[in-house]
1. Upon calculation of log10 I(q)/I(0) by the Debye sum over Cα atoms at q = 0.10, 0.14 Å⁻¹ from the atomic coordinates, which of the structures I, II produces -0.31, -0.63?
2. Using distance in nm of label points 7 Å out along Cα→Cβ at positions 46 and 62 as the calculated read-out, with 2.9 as its value, let me know the right label among I, II.
3. Assuming 5.3 is mean projected area of the Cα convex hull in nm², for residues 6-77 alone as calculated from a single structure, say which of I, II it is.
4. I, II: which one has mean count of other Cβ atoms within 10 Å over residues 38-45, as calculated, at 15.2?
5. Looking at structures I, II, which one was distance in nm of label points 7 Å out along Cα→Cβ at positions 102 and 126 calculated from, given that it came out as 1.5?
6. I, II: which one has FRET efficiency 1/(1 + (r/R0)^6) of positions 22 and 118 (r between Cβ atoms, R0 = 30 Å, to 0.05), as calculated, at 0.40?
7. Identify the structure, out of I, II, from whose coordinates helix-only ellipticity at 222 nm (-39500 (n - 2.57) for each DSSP H run of 4 or more, over all residues; to 500) was calculated to give -19500.
Structure I
């Protein structure tokens, strides 16, 4: 069983600094990053079973949270997204609130509606899509009941 309470640390760098600031201040610092909302997404490593936490820009669709698996337009998806293919259970922290949920890739129809929601928040997603032939997915996180 994965331990969402003890995720592995990110390598040193801006993402780790962001996560640490977010955690220490209970989201008061870090929730808004470069003018946009961010959450902390914890997934389970598909090979290691180790929980891993990543800061991501997010949007909302009613009670669901949306994140984009862009990796800046890389041809390879981010590791957190690959982990979701093996285990859809996630934990997110949004500001001071923490909740468990399940993540799934948006269908083509959902993505058509949700992509503009996310590009309104972070317009560079459109640029990232031009950098890769990979279809950049939107991930929908649905809180557990």
Structure II
């Protein structure tokens, strides 16, 4: 489907494209739960698992990917106010524990600890509105898979 890891990465970093890739893989009988069970790597990000199996790339955990983003892309976080940064960090924490399903808006904003920041409207206001919040989460994901 993708001749190189870079080509896969460019599509995978976009949430809509990622969804299509996962659907295409499922149509071909590839299931991430089965892959993680077969490899014994439950903490691996699905992208890294694919790259490891298809391109012999090093296998990273979700935690390693999140830590690298926090360290290497401080400028991304710095463009937001303290409360918005905290929400983005909480999203990364949820990703570390549970994977990319934690980026589904608005659902993820309605569960602890993020919902302690306020209701949906209050959280969106921290980013300047719904579109800015969605853009921030999409950019977070793009940065997560940038390297």
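1. On the way: I: -0.31, -0.63; II: -0.36, -0.69.
Going label by label, the one that fits is I.
2. Details: I: 2.9; II: 1.1.
Source structure: I.
3. On the way: I: 6.0; II: 5.3.
Working through the options, I get structure II.
4. Values: I: 23.4; II: 15.2.
The read-out was computed on structure II.
5. Working: I: 3.5; II: 1.5.
It must be structure II, since only it matches.
6. Values: I: 0.90; II: 0.40.
Corresponding structure: II.
7. Values: I: -8000; II: -19500.
The structure behind it is II.
Read-outs: derived from the displayed coordinates by stated rules, not from any lab. Because the structure is a prediction, the values reported are computed rather than measured. Cβ atoms are built from the backbone, for glycine too; each structure is taken alone.
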